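Okay, got some structures for you below.
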Structure P
Amino acid sequence: MPLPFGWFLEAWLYSRWILCGAWLSTWHCVRHLGAEVQSREGISIPRQTWRVLRLSLATCLPASTIYQFRLYRDPKRVWDYVYAHELPAFHHWRNKALGERPESIMLLQDKCKLGERLRAEGIPLTETLAVVTCGDQIDFSPYLDRYPRLFCKPRHGSGAKHAFYVEKSGNGSSPLIHTFEGETISFPATGELLHRHLTQDDYLVEPYLENHPALAMLTDSGEAVTIRLITEHTNTKCYSAVIEIPVRSRKQGISEQQIYVILPINMESGVIESIPENKRPLKPLAAHQIVTEKIQGKPLPYWQELRASALAAHRLFPDIFAIAWDFVVTPAGPRLLEGNAGWATAMPQILHGGLLTTLSAEMSLRP
């Protein structure tokens, strides 16, 4: 892109935000969240509007982000956080100091090769039944004779995007495919769906992981409860640990959707904790309170094994500053799903404070 055109494009985007975007964003968020903040914190709606709009105009941050991090309380804290549009640059900047190698990033993104490497180190992962080459077809029948459900995920990517699971039908006919949007389709009608997915990437076929009994009672969706541990390059420290619990919730009493209740885990004891009052969502769903009451104060099964596995896995990547490892705790023990070098920072920062504040404190202690 010619540099003058880039300047013109940036100027146009900035002008659009100043003249329209910031105002609409502020109006929408104050309309939906202003009364709750006024009730909880005593900040009037006009004062909120002024603080949020001024900060949005000055920094080009969406009002939703300002409310998410409670920046309307103290606008100076805006410089403490790493925001979504800054994530790739931030992670690369920290890795660069350790001599980041492209091979490490590629290995973390390739679930097949990563699994082979981690199994060789004795780190527990689920069994890979088959690797379907991009564009090929697959017959699930031989695997469904051994397992009631199968989990199929793309070889590259994260967050279960384009993943699906397969199970036997109740009447013994063709298997059923379930997507993670809650859609259920009979196997004969899924030719288009399978073709679309299997032509985008290689796919890994694995047994569907069952939740440990202590965690299974927390979810009504039947999906896996995941544990995310973020380790840092010192190989002895976990920066953050949370549990993500899928539950079904009704939106405005009409349609059912799946949400995730996220709770922090004490990184030493493995006890699941509640989110502090001043950091909870401004409009928490009823499911969040129900799950919190069920699990608060209970230790996570196999916590020491989880922690040790995450730290051992990170030792294979000394050039990556921090990696987010996703686990499922099964009745037989923990199973590592994947590692992410480009992990999202919103929830860790809500729980532990802005990453740039932490970084500044660490740098000030260096000789």
Structure Q
Amino acid sequence: MQRRLELYRESNLALLDRLRELEHGYLHLSGRLVFQRCGQDCSPAEARHLLGGADGVIRRAAWEARAAHVANLRLEFEDMVDEVLALREQVARNADQPTWNAFRQARGEGLSPRPWNTAPADLSVARQPWDIAHCQEEPCSLFGEGEDGLDELADTLSYHAPRLALLLRRLLLHGLLERPRRAPLLDMDACFWLPRHGLPLLKLDLQAMDDRLELLLALVARGRHAMASVAGHTGNCLPGLVLWPRQEDVQLARSAVDAMLAELGATRATAFRRRLDALSRREEAESLSRECWVWWAHEEPGAGRATRRRRWLELQLRLHPGLEGCGLEESVADTHFLQGDFFLPDWAPPSRVVERAL
């Protein structure tokens, strides 16, 4: 709060209001990336799920359909990026900071600059754009999808983490678990706090629950901690409306997953852990590429649209060397519009990048 007071400038109020309007504008614009599949609307979250699936034909169809929609909205996205960068640069200068990155760091919110040294050598190499999100490890399913899978998960947790199971059942009972089909505008997994009700609201992609199992349980643990803090008056001010898991929440989730896996046979447990490790390594590298691009874009706010696209494409080619020369570089470059971390900095999760990903 002291840092924010020191950086407060009345001249920034209108600019910050406009930035908030653009955040909502981005949500609505990205919400238009819905395409028809099998006679039904396919939301951005469902497209992400399809791109990680095992069927290459479906992955390609989902990529091409989404890419066509993004290309149609390219100018609107570009206009929005231009305005966001210009406004943020002016906000920083008004607060006597050289860049938006410096402004965010002065407020205690920004990322530290991380140089991109090299892509991890053990990542799967994408041969086609629609393989970027695909994990080469075969899925090893533990639970079903949607409500049935959650009920099954809660039953299993009752033996290994009864407090997490209790909160999960409570969230299901009160309808406090949002699924992408009910809220397609925002493609992110998060725990939101509802101050008036004293309860958390979880928004999760349950179409691949096994792949997100550790994150799901970590968000449940975070919500439980927030409830306990309020009930015991140990936390008078929750850290914003979006609650990201702390290290102890992650450890609790990991312990619960390990306990559930211990009941499986050694072969299935090993396959499950191997897939989660491959997904984790990919997500770490992708997170690093996003952070590098977002940092660079705010250090060079005057860079043109072509330069921004080229910088993002270079990062993707280093992350997925098999993409080079595929002839679809334009659609790969367009994926930087899908990175909500740039448009929604206050909603972006803290960096999950570990040093071995550098």
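If you line up P, Q by FRET efficiency 1/(1 + (r/R0)^6) of positions 46 and 166 (r between Cβ atoms, R0 = 30 Å, to 0.05), the top spot, with the largest value, goes to Q. To which of P, Q does the computed value 18.2, 53 (Rg and Dmax of the Cα atoms in Å, for residues 142-309 alone) belong? So the calculation was done on P.
The value 1.09 for Cα Rg over 2.2 N^0.38 Å was derived from one model only; which of P, Q is it? It was calculated from structure P.
With respect to relative contact order in percent (Cα under 8 Å, 6 or more apart), the largest value across structures P, Q is given by Q.
Which structure, out of P, Q, was distance in nm of label points 7 Å out along Cα→Cβ at positions 30 and 126 calculated from, if the result is 4.7? If you can, show how the numbers build up before the last one.
Working: P: 4.7; Q: 1.6.
Going label by label, the one that fits is P.
Here helix-only ellipticity at 222 nm (-39500 (n - 2.57) for each DSSP H run of 4 or more, over all residues; to 500) has been calculated and equals -11000, so which of P, Q was it run on? The structure behind it is P.
Computed from the coordinates by the stated procedures, all read-outs in this text should not be read as laboratory data. Predicted, not measured: the structure shown is a model, and the values here were computed from it. Cβ atoms are built from the backbone, for glycine too; each structure is taken alone.
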